[in-house]
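Asks: Next come the structures, one after another.
Bear in mind these aren't lab numbers, they're just calculated from the coordinates by the rules spelled out. Since we're looking at a predicted model, the values are computed, not measured. Cβ atoms are built from the backbone, for glycine too; each structure is taken alone.
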Structure 1
Amino acid sequence: MARTTNRRPVTKIDLDAPGGPSRRPDDLAAEEPLEIRLRRKPLAVTMRTPGQDIDLAMGFLLSEGIIQIPSDVVTAQLCAGTDAPNTYNVVDVVLGDHVPPPVTDPSRGFYTTSSCGVCGKAGIDAVRTRSRFDVSADEVSVAARTLSELPGKLRAAQRTFDRTGGLHAAGLFDANGELAVLREDVGRHNAVDKVIGWALREDRLPLSGHVLLVSGRASFELTQKAWMAGIPVLAAVSAPSTLAAELADEAGMTLVGFLRGRSMNVYAGSHRVTA
């Protein structure tokens, strides 16, 4: 069973409660490294919450442009690694012979953290991976009222967040606001990769007519991942970055930020949001 949480004793201090500090157990969101290998050769290490690790690896490989379709992957399996006891923090992927090996330029060092996503890339050109999907041609429209209901639906489905308060979430919805899949992780980018990896393994790409909602902010990296999966609408509870808005414009995506209550800001592709 995936180690999504760990329990440890904490000292609880409440200045408004009588009796002084107290000791109690508390649940913390698990964070462990996951090494992604191609034919046993290390490719990337990401800090993530264990669970749906195969989906995470598949989503990462797709969003980096290494794979495109399910048949690009021959096998993908969890391996024990070198830890004792075994933690199964390694995913080994075997690609088809027709898949070109990834570029191993040192400027594209694939080390990721739970906070920043892919780090160490040399510049914007190095991370701007072009999608094979033309999301600009997606004619889906979503009612603003439907969008306003999504954060509540996302929050209601976050089971692990209820215990820890420390996980990000990514939810994939259809244009009517029905939740297709939700993933949680200490890293927002990991949660998105898990959603994309699930869709890839289900052979549902491109995700035309769908909305991807993320807790927190919408970064350049998350916008790129949505584009690579053919998602026309990306929504975030918090603000987008300038590069996220620019990339959404370039891709022909709809980008929604500050989706809270009955209000929102549409930073790109406002024609898809009906008021």
Structure 2
Amino acid sequence: MINKNGDGHADAGQPAVRAHGLNVRRGGREVLRGLDFEVPAGSVTGLLGPSGCGKTTLMRAVVGAQKGVTGTLEVLGRPAGSAALRPRLGYVTQAPSVYADLTVRQNLEYFAAVLGLARSARAAEVDRVLDEVDLAARATSLTRDLSGGQRSRVSLAAALLGAPELLVLDEPTVGLDPVLRNALWGLFHRLADERGTTLLISSHVMDEADRCGRLVLMREGRVLAEDSPRALRERSGVATVEEAFLALVAADADRREVRP
């Protein structure tokens, strides 16, 4: 178990997320199977794998929104889903979770109120996150009038309110142009480096792997490997993370064929 200090925070050096023997069954089907992995505190960790491999289910389990979870899953020193974790987590789903008939600022003011931020601090907090996602110029625009990528950034801004300790982002850069993708990855690393925020970011795009400090590679509901991008490449003797992933898939298939 993760040791905790008196205020309930995980001690320094302990992982932000730790899973052991994690399973999820849904509709009679085993979606996640015996996952063991850790997400170091203050890291930018990529959760990579093809669509349908269980990334979203895992992220829902981490934020406490998934049923049918068994095994051990600890988040910031507490069991996943604990009520005390709610103000300490930020979660961005694949589909933008914002209100189309409100302006960008109104959306963020509403979510700031839900989080319980002091009324006197809300305006400054909203201004801060608008700047971080480069939407200050669209603050008075109705959300329904924004592009898909802009709506996704409103969702990200809402998740940044209150400076959460752990950000769980489900494919946050899908559909964005290369310039904006690059800017967001810069923001993710600033959050980790300057604030100590832990980020768990899913993607099925292998060329984003080298933007992460650490990777958890998934396939068919299982973790194939976890390590830094460089270590995964060196371990497989290849030049790219995509080649390393393919080598790991092949090695895993070979191991499963020889089992009695």
Structure 3
Amino acid sequence: MRSFYISFVSEFYKSRKTLAFWAAIVLPLIICGLIALGYYYDSAKVLKYNYPGMILWFKYSGAALGVMGMLILPFYVMFMAFSVNNIEHKNDTWKTLFSQPLNKFSIYAAKYAYAVALLFICLFLFALLTYSTGYLLQMLVPKFTFNDYNPAIILSKLYGKLFLASLGILSVQFILSLIWSDFLKPMGIGFVGTIMGMITGSVGWKYAYLIPYSDPTLALGSSAAAKKANPESFAVFTQEVWVSIAYGVILFIVGYFILTKRNIK
């Protein structure tokens, strides 16, 4: 456990000035900020629809979820996974990293866990900023109906589901960035996979859930399609989420053996 902690902290210090680290913070700020500004300046137009509180929250949070979940998230995950491993590729420090008096598996697990942590921070901030800016808009425009409904449970479940559905993409890209040191191969494969995932997920292909890049789209779609009396009762652990978790576990193990073999040579 000590080896894992030291390695995890080391990953933070190595990457705290990189674009991948700051993007986890800046992306939610920019996207949620722009959406909030749009609602503020177009408040008269929004008020014409006379949305009840629940529907207004769905419209507001859906704007961020649609942009992030289906488009920006896969590309952020690709770039972030590459960036975490590129630090070692760029400086040619893989052998140095594994020559430390620390458990090799702990070093690898800490690097993977750090990538997962960046993804979690990014999505957590999206949920937090969506929630807080909604109530800020209520203060600035008292005629809004955000106060009529508390979206905390739905936002937590939606972003939690999106996080779990993204683990498959993260694991694939993490392995690709271990194998190749250049930027184009992992990003090129990830780009093609993302396009395939968006298309197969959108058209409703029955085996789309087996493609990890389609799981975030399917996760959001299955949540939106759940028509129940209580909208907070939609399932988090749906088929595509379990597949994404399975990809994460299996590829995490595969990645360790790839990396240890790479360093033996």
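Asks: As an exercise: mean count of other Cβ atoms within 10 Å over residues 57-64, calculated from one structure in 1, 2, 3, equals 19.5. Which structure is it?
Replies: On the way: 1: 27.2; 2: 23.0; 3: 19.5.
Source structure for this number: 3.
Asks: Using the calculated result -10000 for helix-only ellipticity at 222 nm (-39500 (n - 2.57) for each DSSP H run of 4 or more, over all residues; to 500), pick out the matching structure from 1, 2, 3. Walk me through the numbers on the way to the answer.
Replies: Values: 1: -7000; 2: -10000; 3: -25500.
The read-out was computed on structure 2.
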